[in-house]
Structure 1
Amino acid sequence: MTGLSSKCATSGAAAKSLVVRAAACHLLNFSVVNISAGTVFLQLHDAAAVPADTAIPLRSWEMGAGQTYEWDEPAGRFMALGAVLVLSSTQEELTQTLTDDGILDAVYVDADP
């Protein structure tokens with residue numbers, strides 16, 4: 001990652017998903033706040049757009065009401081298609097939440113040319 005400029009993507013307001021980058025990238029870190037009154041599951045998908053319900057995530061984390069989840073990978077996680085964060089009501093496959101339950105932001109670098 002040396003010599004590459006990091007970029008930030010943010011929901012800016014309450015949202016249920018964030019397309020961090022719609023092309024190959026290295027995901028460095030992200031932070032998500034669950035602003036709902038219930039439990040949601042934060043999912044990471046290797047995709048260029050928000051996937052359809054029933055998509056299987058790369059990773060999934062349970063987030064209680066009001067909880068903040070932070071993930072940091074200094075070396076970066078390579079995302080071949082792109083990086084998408086989505087809030088789901090189920091852990092093992094995507095079932096998007098019906099309301100905008102989170103504040104999401106992430107830092108990435110473009111994939112090496």
Structure 2
Amino acid sequence: MGIMAANDLHLRRVYFHFGAGSGGTSVLAVYPAAGVVIAILANLGHARFPFRPLVSIVEPFLPRPGPDVAVVVASVACLGLSFLAVRRRRREGTRASALARQGGRGEP
């Protein structure tokens with residue numbers, strides 16, 4: 001039995017087996033990480049099962065993929081550093097303008 005391995009549109013690993021016989025076509029899709037197996041049988045010897053429609057049939061039975069934790073953490077850290085840099089520039093700008101108003105004397 002020949003098995004094709006691929007990743008679906010959400011990068012989940014999936015294994016397929018397609019078969020055809022006299023008057024019938026079948027496909028078996030196995031998602032091992034989710035524990036889901038889908039078998040589709042058609043009463044047509046020339047039926048086709050394109051990848052995208054097949055995945056849309058399987059979608060309701062699969063858990064939705066969560067956000068990538070590493071990407072979320074990196075994004076939050078980058079936003080935090082950007083916020084701190086802007087805040088520091090504003091403080092330095094405020095100090096410089098206060099000194100300019102006082103005539104460059106460093107006294108209040």
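Read-outs: derived from the displayed coordinates by stated rules, not from any lab. Predicted model, so just to flag it, every value in this text is computed and none were measured. Cβ atoms are built from the backbone, for glycine too; each structure is taken alone.
Per-structure values
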read-out: Structure responsible for 5, 18, 13, 11, 10, 10, 9, 8, 8, 5, 2, 1, 0, with P(r) over Cα pairs in 5 Å bins from 0, in percent, for residues 47-86 alone calculated and labels 1, 2 on offer; value: 2
read-out: Cα Rg over 2.2 N^0.38 Å - highest-scoring structure of 1, 2; value: 2
read-out: Computed 1.9 for distance in nm of label points 7 Å out along Cα→Cβ at positions 23 and 39 - originating structure among 1, 2; value: 2
read-out: Answer label among 1, 2 for the case where helix-only ellipticity at 222 nm (-39500 (n - 2.57) for each DSSP H run of 4 or more, over all residues; to 500), calculated from the coordinates, equals -13000; value: 2
read-out: Origin of the derived value 14 (relative contact order in percent (Cα under 8 Å, 6 or more apart); candidates 1, 2); value: 2
read-out: Origin of the value 1.5, where distance in nm of label points 7 Å out along Cα→Cβ at positions 15 and 71 was derived from one of 1, 2; value: 1
read-out: Value 1.8, calculated as distance in nm of label points 7 Å out along Cα→Cβ at positions 31 and 79, assigned to which of 1, 2; value: 1
